[in-house]
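K.L.:
Below are structures written as structure tokens.
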Structure P
């Protein structure tokens, strides 16, 4: 159930997998990078380069480099990929792969079907924000330019959800108290629980339906919605 309109003065959204399908765009971009390696005659010892292999390298690098930005992790993963293919110490080549990945990933980001209509209706009633741990610029996503009053991200704030300071920064930028902000996101811990701990209202976007996550959310007293369209009740 969404809160009464009088209790919400502004709405904050997570970005990746809340407003758009990040996984599909990222997988497509990794597949393009894998193809570039193959075309150059490069492959790891176990066989051809694949998107899944590149994704696993990125996860390994993330463990090895805590505190690194998303861009730093992705470029470091491509550096590791080149080293595994017998081409170590080639920063220029790693940068080229990162540039290609970024171009394809950003170009492949598409809002979920209901998003543009929902944001249009809500923006007529509330100031909207994005509070994200990602690095996609919503201004560059088809149909989303001009929708948001502000974007709070690690790149410019140095903060990551569920740090309460990140949610408080969004509220400050929106010009309202944290308690008057409704934050909506697909990550139970970073978004729903994190926002609530920071003093915001929160809704967990659960597109997957029943499961362990839904059970844990219920035990924690977190309200869930299955689609952003359920927020239209706030627009009146």
Structure Q
């Protein structure tokens, strides 16, 4: 998935930002709405959870693989991310050391990052909330990484929450969870998700006028077609 040279940092160019038209199309779309259209790309929601309530982000994935206690490359990346980027961090299974805390979050805010997704713990959740920096992570830990020596990759494919994330993919995250949408699929899925969101809004309005969900979704027709009475089963 990535190449790592001993005593070296592997640094690839920053990815091309996701087209603003795609982001605009998705502006009113929730992650759960996308979940009506695909089962692929969702990070493990039992592992990657929001550290704040009510946050919602989307943007271009900037990926980091940090396989050791060394977080030097994250400090470097904090000065390279652009407004709207989402930092996606693969901690290679480490559940003990936090690589992202208050100062890193503040640096990312200063660079304009939309948020961060960390497959590993973070620290200083109170400071991160103060900085208003949205983070999804695998828990919290008071023990931190250091700048211990060269190890890690920037902007190569990583594994986060059981999903392969490529630099430049589209990341969406809210309280329902996190999804990685491959860049090549983003435009098509955005159009379908926006249409699905519009349908949901229309159905709520129709239910306010007395329509039932089963009638609107077609569930009533399916039940009428396939239902049998208890007597018929005996």
Structure R
């Protein structure tokens, strides 16, 4: 059980980092800090984002439970699931690489992030976790990986919280930092946003391919 526990937490780190390093995670979190009421709006967005990640992961964790995975030895279908997820991540990473030259202008909905009220920011944070296919897909992979690891019920939910903490770190850190430091963080946050806009396609492509290979290897090794 302890081996499964450590292996599961290790596997969740790269999955969480795919979400954390996504420009669609970081850039909106920076933009809401330019709203008329930046601190409450940022904190509301962070809360919505974390709740959205937790709910999505929990849904797929419960789906794994219904399939007979939670609390038992890892079933054979879990290895095949990892193979499918790994291949999908590699394919998506390759697609992002070959389409990296497309326009990098922010979509209209993203530019409106700096006009949100706290209530709308909370709803937007939760909705973005579902609307972003990559986040939805990774949360599915994380939930199913936790549920098929053969962990006890308490450890299962702790592992889910661990994943949410990793995946939500890139949203939580700038918002919490701004809540403490205020406008002093503006230059650094703007520089980060600009850099992510220029480099996000290459970064995301590389991360997806590397993590896809790791997940693929783990699935093949488990057969």
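All of the numbers you see were taken from the coordinates with simple rules; none came from a lab. Treat the numbers as computed from the prediction; the structure is a model and nothing was measured. Cβ atoms are built from the backbone, for glycine too; each structure is taken alone.
K.L.:
Kindly point out which one of P, Q, R the value 1.02 was derived from, the read-out being Rg/Rh (Cα atoms, Kirkwood Rh).
P.N.:
Structure of origin is P.
K.L.:
If we compute relative contact order in percent (Cα under 8 Å, 6 or more apart) for structures P, Q, R, which one ends up with the highest value?
P.N.:
Once relative contact order in percent (Cα under 8 Å, 6 or more apart) is tallied for P, Q, R, the winner is R.
K.L.:
Now for a different question. By the measure distance in nm of label points 7 Å out along Cα→Cβ at positions 27 and 83, tell me the structure among P, Q, R with the highest figure.
P.N.:
When distance in nm of label points 7 Å out along Cα→Cβ at positions 27 and 83 is computed for each of P, Q, R, structure R gives the biggest number.
K.L.:
Here's something else I'd like to know. In terms of FRET efficiency 1/(1 + (r/R0)^6) of positions 35 and 195 (r between Cβ atoms, R0 = 25 Å, to 0.05), which of structures P, Q, R is highest?
P.N.:
Once FRET efficiency 1/(1 + (r/R0)^6) of positions 35 and 195 (r between Cβ atoms, R0 = 25 Å, to 0.05) is worked out for each structure, Q has the highest.
K.L.:
Assuming -27000 is helix-only ellipticity at 222 nm (-39500 (n - 2.57) for each DSSP H run of 4 or more, over all residues; to 500) as calculated from a single structure, say which of P, Q, R it is.
P.N.:
Working through the options, I get structure R.
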